[in-house]
Structure 1
């Protein structure tokens with residue numbers, strides 16, 4: 001148990017009416033011999049895990065009349081907009097242009113106020129902070145806040161209840177809220193491996209520097225994993241539990257994305273395939289007998305086909 005366990009367990013009960021229990025696929029074979037377990041969190045509301053953290057934050061917050069505001073590469077904004085709509089709370093979302101049409105349209109579908117800003121996530125964050133200061137709206141951070149981490153931790157409590165047997169979990173990292181939830185729930189009881197794109201490696205850069213530092217951000221997964229600096233909660237947990245970080249290239253990520261479609265007909269965004277890329281590329285090679293699980297975390301690619309409803 002960790003100091004987070006009780007909070008995550010309580011949040012898991014509170015969130016049951018608001019989130020989906022996402023499915024698990026066991027004994028999926030990568031290559032010739034590596035059998036792994038996959039959790040399909042990309043089937044969560046709004047196609048990503050962030051609904052858990054957003055909903056948990058709103059359920060525990062004292063929401064002002066101005067409602068809530070969030071900055072996002074896209075998925076967090078969609079999650080906050082969804083949570084706010086379902087709880088009857090006004091929401092204003094700021095995203096950079098690089099969020100892309102799929103995530104922008106998803107946010108618009110909730111009815112939330114949306115502002116698209118030039119630049120990257122940090123520019124959207126600056127705009128959201130200014131809006132919060134001017135209006136009194138409550139800011140919902142994408143990853144570096146205790147209630148966000150607790151909410152993401154419910155994913156791993158759920159997975160454990162579903163019979164997770166793995167020794168090792170591979171988890172994609174951007175700002176660090178998701179892997180912080182895993183570390184908060186499991187502590188030292190499982191090996192948690194961070195998988196990061198070479199082009200936006202926030203945790204890897206922080207571990208090398210000995211503290212969170214700004215890193216350059218680009219690449220195919222930038223609109224989901226493109227935080228400029230790892231969150232302090234994640235960094236503290238990762239250093240406590242000696243969390244390893246492995247890096248994958250954009251080509252590795254795209255091949256893993258194609259593999260999920262070709263093998264399982266699961267069409268996910270690049271960030272959603274990043275953790276699997278560690279295995280399909282050989283960046284992470286399990287030891288003999290090591291039981292490995294991979295989290296598939298996001299389902300909002302920018303090249304979704306247009307389907308006309310009958």
Structure 2
């Protein structure tokens with residue numbers, strides 16, 4: 001199988017590439033920076049989004065495309081960076097769709113990243129893939145525009161489009177977890193804000209396997225929540241994290257302190273949504289880490 005991946009050198013993308021290559025698949029990583037590329041038997045790096053680049057010339061017999069590209073949301077949201085968050089996703093997705101339209105034969109599936117922010121924020125609602133957004137904010141707007149761009153791939157005959165709405169991805173070497181555990185390492189962990197906000201999380205390995213499952217199963221189509229089936233409120237998340245690390249969970253960080261430190265980006269830790277992977281489970285996907293404690297034990301012990 002030949003899989004084209006944008007964002008293939010990031011936290012999620014690098015693990016995805018590693019896993020696909022280990023199973024003998026061939027991966028083309030779309031990248032702006034080819035100076036550090038290390039092409040191997042299973043991986044090639046293809047330059048894209050440059051003034052004169054034509055990545056299609058290096059892509060042959062592509063089976064699937066996975067689009068993970070976009071500016072990080074884990075930087076302070078200045079007006080300039082908010083524009084980069086939005087436009088980088090639109091630009092990358094439009095180029096992905098263009099590529100799919102010129103490749104012959106056309107890939108069978110596009111898996112396009114999105115996020116659980118699509119649903120807005122709520123402390124009481126339960127969201128499945130069929131739930132409408134309840135509150136429009138910056139992240140909800142970005143996800144909506146991002147998904148609209150990806151849906152243009154349906155103009156191709158018999159192409160599936162999977163909209164992977166990622167939750168909080170937990171991994172050892174990236175994502176949110178290393179930052180979350182830092183206060184606990186120094187015996188200063190505790191709830192953020194009122195602690196009642198939902199954290200819809202997923203183990204990195206399960207996130208990768210959900211993407212691969214979506215490639216391999218034709219029934220996978222449309223929105224897919226990439227979250228574990230057991231979301232938890234922030235306070236319980238912190239308590240479980242503290243118990244796994246053998247640390248206390250007692251020092252709260254009031255909402256105004258977090259907002260002062262992070263600005264508008266504080267919505268990532270102070271707000272949330274209870275998101276369930278209803279569609280993936282209906283398609284037959286089995287989670288390796290459906291519960292939080294075993295997931296954290298795997299990552300931290």
For mean projected area of the Cα convex hull in nm², for residues 110-181 alone, find whichever of 1, 2 sits highest and give me its label. 1
Check the numbers for distance in nm of label points 7 Å out along Cα→Cβ at positions 102 and 206 across 1, 2 and tell me which is largest. 2
Given that distance in nm of label points 7 Å out along Cα→Cβ at positions 30 and 46, derived from a single structure, equals 2.8, which label among 1, 2 identifies that structure? 1
Structure from which 19.9 was derived, Kirkwood radius over Cα pairs in Å, options 1, 2: 2
Taking FRET efficiency 1/(1 + (r/R0)^6) of positions 38 and 158 (r between Cβ atoms, R0 = 25 Å, to 0.05) for each of 1, 2, which is largest? 1
If FRET efficiency 1/(1 + (r/R0)^6) of positions 126 and 174 (r between Cβ atoms, R0 = 25 Å, to 0.05) comes out at 0.85 when worked out from the coordinates, which of 1, 2 was used? 1
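With helix-only ellipticity at 222 nm (-39500 (n - 2.57) for each DSSP H run of 4 or more, over all residues; to 500) coming out at -13000, pick the structure among 1, 2 it was computed from.
Details: 1: -13000; 2: -11000.
This value belongs to structure 1.
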Given 1.1 for distance in nm of label points 7 Å out along Cα→Cβ at positions 150 and 166, calculated: source structure among 1, 2: 2
Assuming 73 is volume of the Cα convex hull per residue in Å³, for residues 94-141 alone as calculated from a single structure, say which of 1, 2 it is. 1
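Bear in mind these aren't lab numbers, they're just calculated from the coordinates by the rules spelled out. What you are looking at is a predicted structure, and each value in this text was computed from that prediction instead of being measured. Cβ atoms are built from the backbone, for glycine too; each structure is taken alone.
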